[in-house]
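A.B. asks: Next up: the structures, one after another.
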Structure 1
Amino acid sequence: MWDPSKWELHKLYSKHPDIGRLVPPTEVLSLKTLKRLLHDYKKVYIKGKNSHTGSGIIKAWKTGTGYRFVRVKGKPVDVPSIAELYTNVKRGRPDNSVIVQKAIDLAKVEGRPFSIRLMMMRDGQRKWHYTGMLAKVSGEDSIITNVRRGGGYATTIDEALAKSLGYSRQQIAKVKRKLVRIGFDIIDHSIKRGYLSHESGLDLGIDRKGKVWIIEVNLCYPSYGIFNRLEDKTFYNKIKRLAADYKKNR
């Protein structure tokens, strides 16, 4: 099953003149890269190159007396040194299988950060379409926005942007157009570099200053059941229709 790693896709998109500006600084995990990124950005995420659905993700940050980290959700763990932090976040994982990434200060809905899932799909004639977007709000005490694993919930982009950043309808419409444009840019660049797929789930973020970030790109087998959690089933029905159309005519 073809499924490019997070590191492979990071290298792919970070080289693009426009997309690259939206990709958080990321390195393969080592004691050196962990120390440097924590020095530069204070907070980082540690992720398996091939993990999905928020599995095993760790958030780590500096404190006044050392370092602190949380694995997925729950109570933070304190350690006194960067070496001990590195030992803990790498434990049980093979060399070169983990990345460390600048943590984005995501906008929050009622104190909880949210990310955006944007779906892009091909129809039976192999034409790409934007098929929907929603906001994934993190669960209580969770450091991830994956709804199933983190215990959060799904809502509309309109509600998330209005509640978090106080955006007007005009501002929200502008952001949504930008997100869709980014979606097509990502797909176009992927295709030009030989990364072919028929459905992709893009995880995007908006920080507290309104800047858009690319958190993760799922070029293969993205989950879209979360769209069924929205009261309005328009996106979910469109996704199912295009998936069936592609399967019938491939």
Structure 2
Amino acid sequence: MTDMAQKDDRRTTLSALGITKVYRTGEVDIHALRGVDLDLYEGELVVLLGPSGSGKSTLLNILGGLDNPTSGRVFFQDSELTALSDRGLTAYRRDHVGFVFQFYNLIPSLTARENVTIVTNIAPDPLPAEDALRMVGLAERMAHFPAQLSGGEQQRVAIARAIAKRPNILLCDEPTGALDSKTGILVLEAIEHTNRTLGTTTTLITHNAIIADMADRVITFNDGRIADVRVNTSRRPVKNLRW
């Protein structure tokens, strides 16, 4: 399948048009993004590859409404994110976006269920916290506190928290970066299951090229630009990846 064929067949969830991002440090301008055009389609799983500093995380933050581009436009379905106020971007993040980062950011004094329930209390159409935790394989660990969970289990709680609001978009920035390979596979399986079960448009940043085989598309960044786009004609299940 070509990238253009996929574009014709699927509804676009996010579109980035001519995105640049320039940070000024003293007298020096740092160009994090240099005119990026990218469409993300409904229900697909995209892996972003590239070295540190290539612009992947900057783009993810802009797509998630956490940062604004220096120039260019971003659309979520028919709404222009780059035209929204701070309040509008807050509503976009709350109602439509789930984030998973390398570090779990769980509240230590709350159980796994309570960490997820925090999100369900503010989402317009949430999954019950118990259902979200079952989806990531933690049915037996709901009453445990973060200190009683392994790193992989804590990351899966973070995924459950992200998906409990039933987001249109799931953005994952190095979700396995702090984990060993065996634990990382469990986390990736939870992300894969979420994408397939809920149809959530999912974008995952990684330095591990092996992970790319689980994606519908693999987009490689270099020096703030998209250097390559590869379409996988068939996704390889996480359990079949060779680590």
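A.B. asks: Figure out for me which of the structures 1, 2 the number 3.0 belongs to, where distance in nm of label points 7 Å out along Cα→Cβ at positions 75 and 227 was derived from the coordinates.
C.D. replies: Source structure for this number: 2.
A.B. asks: Let me ask something additional. Determine which structure produced the value 4.0 for distance in nm of label points 7 Å out along Cα→Cβ at positions 59 and 123, calculated from the coordinates; the candidates are 1, 2.
C.D. replies: 1
A.B. asks: Additional query: Quick one: distance in nm of label points 7 Å out along Cα→Cβ at positions 19 and 83 came out at 4.1 when computed from one of 1, 2, so which one is it?
C.D. replies: 1
A.B. asks: Let me ask something else. With FRET efficiency 1/(1 + (r/R0)^6) of positions 115 and 203 (r between Cβ atoms, R0 = 25 Å, to 0.05) derived from the coordinates and found to be 0.60, which of 1, 2 does the value describe?
C.D. replies: The read-out was computed on structure 2.
A.B. asks: Quick check on the output: 20 is relative contact order in percent (Cα under 8 Å, 6 or more apart), derived from one of 1, 2. Which one produced it?
C.D. replies: The structure behind it is 1.
A.B. asks: For mean count of other Cβ atoms within 10 Å over residues 139-146, the calculated result is 14.8, so let me know which of 1, 2 that is. Walk me through the intermediate numbers first.
C.D. replies: Numbers: 1: 20.5; 2: 14.8.
That value comes from structure 2.
A.B. asks: Which of the displayed structures (1, 2) returns the greatest value of Kirkwood radius over Cα pairs in Å on calculation?
C.D. replies: Once Kirkwood radius over Cα pairs in Å is worked out for each structure, 1 has the highest.
Read the figures in this text as sums done on the coordinates, not as results from a lab. The model shown is predicted, which means the values in this text are computed figures rather than measured ones. Cβ atoms are built from the backbone, for glycine too; each structure is taken alone.
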